[in-house]
Structure formats: structure tokens, C-alpha cells
Structure P
Amino acid sequence: MHITHAVLAATLVPGILLAQGDFDFDRVTPGTLGTTLQLQVRNANPNVPLLSMVSATPGPTPVALLDPLDTRSVAVGIDMLSNWGLGLTSPTGSSAIAVAIPGGAAFQGFVFHWQCATFPGAVTFLDDLSNAVTTQHVLPATSAALPFALPSAMAGATLCWARNRNASQGDFLLVSGANSHYFACRDFGTTPGPVPTTPRALHAAATLNDGRVLFTGGVDGTGAVTTACEIFDPIAGTFTAVAPMATLRAGHAAATLPDGRVLVVGGTTNFVDLTTAITAALNTGEIYNPTTNTWAAAANIGGRRIVPSLTRLANGKMLIAGGIEVTVLFGIPIALASTNKAQLYTPSTNAWANAPNMPIGRAYHQDNQVTLANGKVLLAGGVLVPDLLNAANAASIANADVYDPVANTWTATTMSRARTGHSATLLPNGQVVVCGGAEGLVSAAVVIDAIARFDPATNGWTDLGAMTTPRVGHTAAVLPDGMLVLLGGSGTTSEAMHY
């Protein structure tokens, strides 16, 4: 590896205090093995010398051993001094650093720590210090364990983009139960986040048009279904309780309408056990107005449904698809199945209309639906409950269906592995990567490590290398540099994937 600057050598030893960032330093590309890693400095002093530092260890290293007047430390070790380099910031205080990353499996998962400094200072040799940056280098279409662990598995966590952090490039907040943690995009570290007003699971969340996130209902810390709602504000970094729903709901779906209101549909009012949950299944909907902090009734959907998907389409309509549909007669469930039904909601008329049925019934797919770059919707995997008598034989499916809102049609595709509880992530190149999940009967699920990629241009699937560990119930996010990270799920480990 060689930084495209002149080389500066110095003699430093480890210290104990890390310096804070005075200007911005970020990855531009993920540095896939065999490619060029691009790094960028922003908001530094203009036209000044720049020292770029890299290490295989995170330090800290006291600057005092170079300059006794400087009490700060840098967030790198001294094991790669020969790769430190000199540059010059531009008239706008920016600088680009290009690093040739070697290829080959021998370097799989290598982690490097970076920091920059400008000089000279008014009193000390070094002037300003940037934030630290961590890079991890992985072969294409493979993954490697990230150099940190989450404080807990945080299975089924809701992911919120905190866009004001990381110099407005954004970090991610994972919310699970009564806890939340920020995942830092620059150095892959985690820090505690704000505490939700209500611990919840089996809830639904919808990102508002202004970037805030509305959390609705679910099962609270006592196991009871709740009407409680709250909003996470990524700018203020706070959770605030808002008006509750009119109806108890868990296992429902929520999505934001084009006008900024939020539509909530389906679910159940009681999740004590399966029999109670299906008996209390809902066909109702309601709409939250964040401007007035009020709820209003919406038109009923065409059947009592638990865990359907709800998607806002490019044409402004809302698509509800699948879920466990329950037929209740005199308070007794007489039919139950993963439905293949789909409906379209028109906000201006508050009315539902039938859409073509999916090729197969599915449920528990609401957390991995993907709206493709071409406006189509991919629903991959999920659970097929065949009927009430055979509910114990509910199993994951390999079917992956694509809805075209222009043609109002479905196209059936099939993954090589059945899965539910997996992640499905839209990549910057328009393709979708599906990772992990569980296959087999829900009652005897087997967690898998399989990765597959969907190409919307061909509606085809390609199997990729396995994850570092099988995982289900994890969260996936694409970082600002384009790298895909898989966070938590079956355990506290996380991993980075280069596609």
C-alpha cells in the first residue's frame, strides 16, 4: 500500500488521550481489495501542509513525544510510519488522498485507522487534527467481520438515519426495545443513543417527509399491545411521545403518504399467544397527521391481516400485500393463511381497490420489502402459513415477486434458498443484496449465512459468498461510501460487505 504523498517519518509511542476532530475526514470509496481507496479532507484551513497518518492499530499515540508542548494524542499507532504522507490543502480547505489497496485473499478483512493533521500551529508543531476514520478491506462479493461488537444483539432493530451527525453525511441509530445505539459510519464504533419513551417490539415505523421517524404501537415492555406512539428527531437526537392511535395494534404496517401523513393498517390488538393474536386480528386503518398531531380513521382493508407489507408507490398510491389473513365468525377464527392478496389505496379518495394477486401468499416480509430504482417493488421471501389446520407447518419461502405499478402486474422469481427474517438492501448500483435469514419450518427454523444478489434488469438472482456467521433478524445499511454493513441479529457481531 502506498499513499500518493511524500513520506514523513517521526518517532512516537502510545499514549492515552485521543484528539477530537477539528476538520472533516471521510472515506469516499470503501476500498475493496484490488481497488483504489479514496479519502477526502474537508473544512480544513486553506493552503496549509497536511500530514496523513495510517496505522493497523487505533492508537492512541501522544503527540508530546514529537512536540513536548502538545498535550493531545492521535488516533493511530506508529506501526506504519513509512506510509504516512505529506500533502497540501486546497484554497477551499480540501484535499484528496488516493491509496492503492492490494488484492488477494491474504488481505481479506484488513483494518486500517486514519487521521490527518495540518501544520504548523501557532504554538505547537501540529495545528488542527481531523476526526479518525476506519477502513476495512474485503474482496468483491464477500464480507468480513467488523472490528467491533454491538452492546447487544439488537434483533429486529429499527434503523434510523441521523443525517446531522458525521459532518452531515449521517450515522445510523439502531432502536431495539428500550435501547438505542448510534453506529458511527466513520470509525464503525457504537455509542448509546437516546432512550425511547416506550419499549416496543412488533411495532411499525415510518420515516416522515422531514426525516423524523414515527414509531407506532407494538408490544411494550410488559408484553401488552399498546397504542403509544413517538417520534425520533435525528437533528435533536430525541424521542418525543405523540398522540396515541385510536386502536391497539401490533404486527401492523405503516408508511408515509405523499402529503406527509402516515397510514397504519392491520395488525392485532392482543399478542399473548397465537390463538389470541389471530382472533384479535384487524382490518382497520388510521392516519396520523404530524402537523396537527392527530389520528383519523382510514378506510378498512379487505380482510383481517397481521404482518402485511405496505409500500408507497411512485404514483402516490399505497400497496398492501400479503400478511396472515384471518377469517373470524362469531369471535372464532375459522380460516387462516398467508394471503396472496394485494390492494391499492388512493389517498385523495380514502379508498382501497383490488390489485392483482401475488403469485404466492406470504407474511413476515414487511421488514425486507424494497422499492427498486425503476419504481417497482421487490418482495423477497417470507413465511407461508398454508391454512388454519396446518399452521404448525408454516415455513419460509424462496419466492421473490416483483410488482410493477405502471403495468399493475406481478413477476415471479425464485431465490436459491428459502428465507425469512433476512435483510434486503438496495445498492447504489440499483441491485439488491439479500443476506441471511432463516429457512425451514418456523417451529424449527435454521439460521443461514447465504447471500444472494437480485438484478432488476434481468429479474435474475446470483448467489454470492457466505456471511462470516449465520444471522437472522439483523439490520443492514449502506454507508455513505457505498459499503454495506450487517448489524447484529443472531448475535452481537457485525460485518461489512463489498459487493
Structure Q
Amino acid sequence: MSYERRNIFENVPVLQAIIRLAIPTMIGQIILVLYNMADTFFIGITGSDAMLAAVTVCTPAFMFLSAISNLFGVGGASAIARALGRKDTDCAYDCSAFSFYGCLMVTAIYSLGVLCFLDNMINLLGGSNPEVHQFARVYMTITVVIGGLSTSMNALLAHLIRSEGRAMQASIGIALGGIFNIALDPLFMFVILPKGNELMGAAIATALSNTLALLYFVFILVHIRKQSVLRFRWKSQVLSGPIPGEIIRVGLPACMMTLCENISFSVMDALVAVHGLSYQAGLGVAKKVNMLAHCIVRGISQGVLPLIAYNYAAGQKKRMHDVIRSSLIIAVGMASLCTAISLFGARELISIFIHNASDSLDHGITYLRILCIGCPFSALAYILISVFQAVNFGGESLILALLRKGILDIPLLFVLNRALPPYGLAWATPGADFICAICAITLYELFKKQINRGTAVSLTDRIHDMAILKAFTRAQVR
């Protein structure tokens, strides 16, 4: 690791270090969500609610690729950064290799599974309408089955490159994927392919742009190979050591949060589809717009994760807490600004994607104004989940991830949809975010007390120790 990279982690003033690591990541995430919106924008030009609904239906399956890359990317980045904080480069080598091949194998299995159960998956995700189903079939085949490996691997490499403090290089790769997608969308949708195949053109543009982004990351890895700890030489003995468990334990909450988010969105889509196609299209656009605030915060949390992990492993408690406090202020402040913009500019934002004065436009406006209320609470939870991932507290981060998406909001979706149709189900999102934020603050305060006493032990380790103690006690009794 070069002196410049180490200096960012150890000596650069906290606010400056956050800016250097988080701002490029945040910009990359903004471009990422903009390119996700690009498909919706250009498809909206066609005026087809069926095409808009098809993209909404496919979003959870496509985003599951992010869950896979987060499992190995967030876990790997945390483990690599902590290894660098301990000055253990051999461990960093092995962590990067396990993350790379783990992501590659799991993505290949997932893409093959989607191919085998394509129609069933589309119906499960709310695409039972014959017209929507046919469009969704084309979109999912190209983006998930054909382009799945490129999508997950370029996201993984961004995480790993960021773990060394190379936030700018990682963000450029993410941004390039978005820029390519925005440029290729109209080319394939309205120029190359004949009229009526706009959704296929959007899917091809997405898959191709992710492939080009992956090629960029390969070039960067070759360029930095002499200064980098990222090595992808497989060692079978790694499987028998602590590295796989450590990476999966830390990456699992990030994976589960993305997975449960997709499940939650699928349940929401299935429930809203009962009210009609215009409601489904309006909700789909509202969710896309609301993603912008979440991606800004996700960029900040991903950017500071290696900084927190490094200083935790190096024993720099004060610097670590300063980073966390500053990150919280920035993230919650930006999320609050996004909430205000969405509340007062909902019509203008939704009109970008739904161009005709239709029912779906009005529904999208209402859904967006409800969804955006939870953004500040979600921002706080995102940062504190990343804190626990950075310090290898997998149990705490997993609890918060499941509270934010899954345990709370899915039951609330059914209850509120029945009590206050057709908009009540949208209130499940801010409600779950608020409760999760309260729990996150509570767990973090307990963590701070443990750190100050020098007795910080993760929930996972405490459960493990209790299990060993019980087994020992039973053995003694016998």
C-alpha cells in the first residue's frame, strides 16, 4: 500500500478524508441511479404503461445481482481494509481472491437459475399480465441471464478497489457504466432496433454498458498491480481458514438488505398491481426517483467504510468516532434535502418519466411524496449499518438490515394496503425506516460504551461464546 493511500487513512483531516473517499463514491452512485432511471426515462417516451411496468417487475431480479456483489464486495472490502490497518498484506491478498471467485461462482449459478425458471419468476414478481410478461421476459433474459456476470463483477471490483482508498478509480468505473448506458439507450431503442422493440434496446444497452465498465476495471487492476494488494490467485487452503467466514459474516447484512429490499419491492408491486396498471406504473417511477436519495447515502456509507475499518483495526478510536459522526451529519443532511425536493417538486420529478397527463402520473406523485419521508431515517440507518460492517460486527448489521427491509415493512405492506388502499402500502417504507433508525442509534450507543471500556464484542461472538459455554456445561454435567 502506497504512502499516499496510507496517509488518507491515518493522517489526513477527517472531513477532508471523507470528502476524498465518499464524494467520488457518492457521485458514482448518483450516476448509477441516473442510468437506472435512463431506461425508465426513454421507455416513458413510448407512452407504454406495459413497458414501464415490465421494467418495474424486472428490477428486483436485476438488483439481486447487487446483493451478490455486496455479499462478497462489502465483506471483502471490510476485511481488506482491516488487514491493511493491521499491516497484514498476506491476509489482504487472500481476501481479495476469495471475494473475486466467490462472486463469480454465485452469479453464474444465479443467472443459470433465472434462465431455468424465467416465466415463474416473472409471474412471482408481479408480471402476470400477458403484455407485461412478454416485455419482462425479454428484458430479464438480456440484463440478468446474459449480462449478469458483467453487472455483478464490475460492482464487486469497485468495492475491492475502494478498500485501498482508491475511491476515485472505483467511482469512475461506476460512472462510465452509467454514461455508456445513457448514451447507448436511445441508439439501440430508437435507431438500431425497429419500432416496438424499445424495451429490448434498453436491455441491450444496459448489458453492454456493464460489460464496458468491467473492461475498465480490468484495465485499472493491470495498471495498479505493483502497488495494490488485490490479488486473484486462488489458494485452496483459504477455504479452511477464517477468511470465508469473516467475509460472509460482514457481507451478509449488505446482501440481505439488498435482497430483502427486492423482496419488499416485489411484494409492493404485487399488491399494487391489483389496483390497476396505472398504479403499478406510477409506483415504479416513484421508487426509481426515490432511489436517488438512497444511492447518495449508500455512496457515502460505502466510501467511508474502509476508513472506519482501517482505523478500528489500527486502534485509532478517536479518529474512527470522528469519521462516524461527520458521516452521519453529511448523510442525514443530504437525505433531508432530497426529501424536501421530492415533497415540493414531486410533479416535476415524476413528469420527467411519465410524459402524458395520465392517471399513472398522479399516482406516481402521491407515492413519491409518501416514500421520500423516510429518507433521513434511512440515511442514519445506512451509515450505522456500514459502521458495524466495518468493525466486523456482523450480527448487529444483520439485525438492522433485516429491520430496515423484511421484518418490519413486509407485514406493514399487507396491513396498510388493506387499511388504506391504494396508497397506504407506501407508508410501510418510512415507518420501517423510522423504527430501524431508533434501533440503530441504540446499538451504536452500546457499541461506543464497549469501545470506551475496551470490551467491544460483537453479537455474533457473544452468541458463539454462549453456545460453547453451554456445550462445555453439558459435558461437565455428564
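Read the figures in this text as sums done on the coordinates, not as results from a lab. A quick note: this is a predicted structure, and the numbers were derived from the prediction, not measured. Cβ atoms are built from the backbone, for glycine too; each structure is taken alone.
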Value -27500 of helix-only ellipticity at 222 nm (-39500 (n - 2.57) for each DSSP H run of 4 or more, over all residues; to 500) was derived from the coordinates of, among P, Q, structure Q
Name the one structure among P, Q that FRET efficiency 1/(1 + (r/R0)^6) of positions 323 and 427 (r between Cβ atoms, R0 = 25 Å, to 0.05) of 0.40 was derived from.
-> P
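Name the one structure among P, Q that relative contact order in percent (Cα under 8 Å, 6 or more apart) of 22 was derived from.
Q
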Answer label among P, Q for the case where Rg/Rh (Cα atoms, Kirkwood Rh), for residues 75-114 alone, calculated from the coordinates, equals 1.18 | Q
A value of 57 was derived for percent of Cα pairs over 28 Å apart; which structure in P, Q was it taken from?
-> P
Of structures P, Q, which gives 0.05 when FRET efficiency 1/(1 + (r/R0)^6) of positions 131 and 275 (r between Cβ atoms, R0 = 35 Å, to 0.05) is computed from the coordinates?
-> P
